[in-house]
Structure 1
Amino acid sequence: MSSVLIVGGSHAGVAAASALRTEGYAGAIKIIAQEPALPYHRPQLSKEALREEVFSPQPLRPEGFYEKNGLVLLCGATASQLHLQDRCVVDANGQCHDYETLILACGASPRRLPEAADPERRALYLRNFDDLRALKARLGSARSMAVVGGGLIGLEVAAVALAKGVSTTLLEAGERIMQRSVSRSISNYLADRHCANGLDLKLGTTLASIERQAGGKGDVVFLEGGEALNVDLTVVAVGIAPNDGLARAAGLQVDDGILTSEQGRTVDPAVYAIGDCAAWFDPDKGRHIRCEAVNPGQDQAKRVAAAIAGRPVPALGIPRYWTHQGAMNLQMAGDVHGATKEFVLKAPESGAFSVLGFQDDRLVAVQTINAPRQFMQLYQLIGTDSDRLTAELDWEFPPSHHH
């Protein structure tokens, strides 16, 4: 009987198991999940989970789903070795799990400060439920906090802390916040709003080291320029690194993620990789790209499941991302850095708007603040020209803002 083994109880891993059954795959399916709890939604951890007093993780699927669909779920199991020749994965207890087809959905881990910068491991990180508990325990009594990293997670954590009345300083090494994922106009808008809410934002600022306060419970955060900040706790959110060690040790090709074809297949035809751990080949860009979000990982899962089940393979959608920072809900899609001109489009909701990015005359990116319906409407139109947009949406475009 055919069998699929999925390593990782991630969003992508569980989506792959579900999609295999939807596509009519009748073989055995086993999921090896590292955490002891049922696989759960992670995006909430830096949003409502941090904000609310009592929070328990929301399972990706109810407990009965796995049994009902003939899925074997092993929680609290760590995959420690992959033997491509023998087609088996060995877990930390020495148990061997055979497969006919393997899907690696191992996720990613927070990039950590080097030991020289944080010898006592003072910094807190946020990736899983244990991290959340540790952070909430400290945040509850904190009066001041430093956040290192002005990306999505850092800003979400800072927004929650400010709302709780915690004096918050955010250090960002780059010239603007969310530099990798949004255009300058949205960066500036977010920065203005966060600063109006009391955030002390330090751009172009790098952390040198963290030490325990002498005789205190808090931290002293030393900056590269020599300045020192005294804070009750320090959260580091400087991106994630793909969990590709298992694949690397087995001899698969790895370069900031497990390298795959545009179908998600690795150099071993029996092994696929999806989600945060995988770098899929993008034929349009001519290089491998790793997407760090739930939505692209789920699209990849459906594509791989269809290929394994011998069904027609669906097209990959344009990756969508979202972040909730205080009162701001930002949704984005497309190539924000490829846009050569931008239009700002007001939404019906008060204070809500979208920034449309164009390359030549084609819509290539959408970034929306507090207008989810408008975002979904525009998302469907990415790739179309402005004449078609005007016709579809009955909107005349104002003069463009050039970068």
Structure 2
Amino acid sequence: MAKDPLKKARRLRQTDETWQGTARLARTWIVPRKQAPYRPYIVIFIEQDRDRVLASEIVDTQPTPERVLEVLIKAMTRPTPGAGRPRRPARLLLDDAELVEALAPQLAELEIQCHYRHTLPLMNNVLLEMEAYLNKREPIPGLLKTPGVTPHLVGGLYKAAAFYYRQAPWRWVSDAFPIEVRYPPHGKPRYAVVMGQGGETYGLAVYNSPDDLHLLYSGIAPEMAIGRVNWVSIIFEDALSTPFDDLDDIAKYGWPIANDVAYPIPIKVTRTGRLVRPSKSELLWFEAAMLAIPAFVRDHMQADRNLPRPAEATLTVTVADGETDIYLRYPASGFRLTPEPDGAMKTTQPKSHPTAQGRRRVIERRKRTVSRKRRKRRRKR
């Protein structure tokens, strides 16, 4: 930057515009060949009234105030094509109080008022649109965007998920052993499936109907299940698969993660194949279930010693809001056991269970097939 970074900006005409700016972690990943993936930072300025990006830069490390000022001067003197002529705004809103403190004196020399705002909704929308453009799909919203969900609630869920992951109940049972769960104990039954014994996808899935599970266990192709099955799950993945809102909130609130490949991702697959976030009640259900299932599988089903045995219990677990009871039963209602030659017991269904990633791949593959067929028809015309 020049010795006097404000020199060029001083000569610009000043408008009565309000601009917004931010310097934060970008909603994307850089994946070098020989280095660990990382999130870069983005410095961006937009015109508030017309929602136009004036300038933006991606940097590897957290930018200094001097670097932010450099990008701001660029926004004034050389705005992006389509963002208007060079000019100075009357006001600048930033979502970083320390950055406001650092830049306000210099901007005062340009007769630009610099103010702090706790959040900048317009800027957030712009960054979400950029994420959707880069990833070719709509961003998955953070858990705190779900109505009624608080940081305290999600903190309890993350603690339960970390406990469940460390207990690793998939060592003892596969997805062929659905467990009936009632939470609260006199509530409606739901059907939990432990995922992970196959060594590909780890987590816990839940179905509201035994008919959905029977359909999946019938051997139906995953693409045929879309539109017929509705399910909710928490799947453990690495940070690259975690929604950016959740990553930012993990850093902000200190929610626990068992290890680098154990970020819990609560997701709901609707009958249309759309991925959405679970409701508040569903997240509370998972918190209690993930605390109870490892003990039920080990101590009551005795699956750590041999094939699971029939069991039924009401367990007390300690969730974020205190102690609560949860009822578990194996085998689940509507699922029976048959004797093995050695006298042990097994469930009658095959050990197969579609994962959220598998379903997403099926949906994307179906879209690509439809697009290819359309292109072929157009060429024939």
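None of the figures in this text is laboratory data; all of them are computed from the coordinates on show. Predicted model only: the values in this text are computed from it and were never measured. Cβ atoms are built from the backbone, for glycine too; each structure is taken alone.
Work out FRET efficiency 1/(1 + (r/R0)^6) of positions 45 and 157 (r between Cβ atoms, R0 = 30 Å, to 0.05) for each of structures 1, 2, then name the structure with the largest result.
On the way: 1: 1.00; 2: 0.25.
Answer by largest value of FRET efficiency 1/(1 + (r/R0)^6) of positions 45 and 157 (r between Cβ atoms, R0 = 30 Å, to 0.05): 1.
Given a value of -7000 for helix-only ellipticity at 222 nm (-39500 (n - 2.57) for each DSSP H run of 4 or more, over all residues; to 500), point me to the structure among 1, 2 it was derived from.
1
Computing FRET efficiency 1/(1 + (r/R0)^6) of positions 21 and 261 (r between Cβ atoms, R0 = 41 Å, to 0.05) for each of 1, 2, which one ends up highest?
Biggest value here belongs to 1.
Distance in nm of label points 7 Å out along Cα→Cβ at positions 109 and 229 computed as 2.6: which structure among 1, 2?
Working through the options, I get structure 1.
Using log10 I(q)/I(0) by the Debye sum over Cα atoms at q = 0.07 Å⁻¹ as the calculated read-out, with -0.36 as its value, let me know the right label among 1, 2. Spell out each step's value before the answer.
Numbers: 1: -0.36; 2: -0.45.
Computing log10 I(q)/I(0) by the Debye sum over Cα atoms at q = 0.07 Å⁻¹ on every structure in 1, 2 gives -0.36 only for 1.
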